[in-house]
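Taken together, the values in this text are just the output of simple stated rules run on the coordinates, not laboratory data. Predicted model, so just to flag it, every value in this text is computed and none were measured. Cβ atoms are built from the backbone, for glycine too; each structure is taken alone.
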Structure 1
Amino acid sequence: MRMKVTPQQIAERYAAMSDEELEALDPRKLTAGAAALREEELKRRGVADTPGQEERRAAREASREETRRKDHVRQLAAVALAAAALFMEFVAVRFADIPRYALTAVIVALCVLALYVLRGRR
């Protein structure tokens with residue numbers, strides 16, 4: 001059973017936050033009610049969102065989205081390499097006369113490459 005958070009609890013939490021913590025909350029990621037309470041608390045403190053803050057928020061979000069996209073591509077590439085290794089182990093060996101040492105080397109290389117791709121550069 002989930003506990004319902006009341007607007008009063010949210011308002012109290014926002015009141016306990018520093019200006020920086022409150023400004024760091026992205027109103028686009030809050031519920032409509034929570035965003036309104038955040039705005040009220042900022043007004044009560046005499047602090048307003050500046051266009052620069054909004055731009056920084058948008059830039060951070062764009063950066064996060066780009067990172068997620070790159071991570072997704074890396075994950076897909078790693079899965080493809082792992083699938084190729086499994087294919088070599090269980091399918092290719094039935095249709096081609098591949099020396100065992102060569103097959104093992106290819107499988108190890110594919111798995112190492114999958115790990116390298118998955119790790120990626122951050």
Structure 2
Amino acid sequence: MSSNAYVRSKRVENLHLTRERDRRRGLELATLLLAALPAASALLGWAALHVETVRVGYVRGARTRKHAELFEENRRLRAELARASSPERVQSVAIRKGLAPPRPGQIQYVEQRERGLR
């Protein structure tokens with residue numbers, strides 16, 4: 001026996017062979033996809049709601065902080081207004097500016113006219 005028998009190979013060309021579609025396999029895949037679609041939709045819906053809940057939480061926290069800042073500023077401004085408009089403070093500022101109480105005769109009262117007349 002010669003050793004050339006094993007070295008020889010025959011060239012095979014299968015250019016015209018095609019694989020048949022497995023219709024049963026395609027049907028199984030379509031069934032699986034249709035069965036998984038509701039679960040996937042529910043999962044995506046839950047994720048969207050969760051993201052929106054987190055976003056609303058951040059917005060609410062930011063607005064709560066802003067409300068606290070504005071409340072504190074309002075309290076500070078009211079205290080400053082009360083201090084600035086107190087009679088003792090007004091009198092001390094008037095004395096520093098050289099103002100004196102009006103003398104008799106300096107105050108003139110004006111009667112209010114009716115609105116329709118000029």
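Out of 1, 2, which structure matches 4.0 when distance in nm of label points 7 Å out along Cα→Cβ at positions 74 and 106 is calculated?
The value was obtained from structure 2.
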Going by volume of the Cα convex hull per residue in Å³, which of structures 1, 2 comes out largest? 2
Suppose distance in nm of label points 7 Å out along Cα→Cβ at positions 42 and 58 works out to 2.9; of 1, 2, which structure was it derived from? 2
Structures 1, 2 compared on distance in nm of label points 7 Å out along Cα→Cβ at positions 18 and 82: the greatest is 2
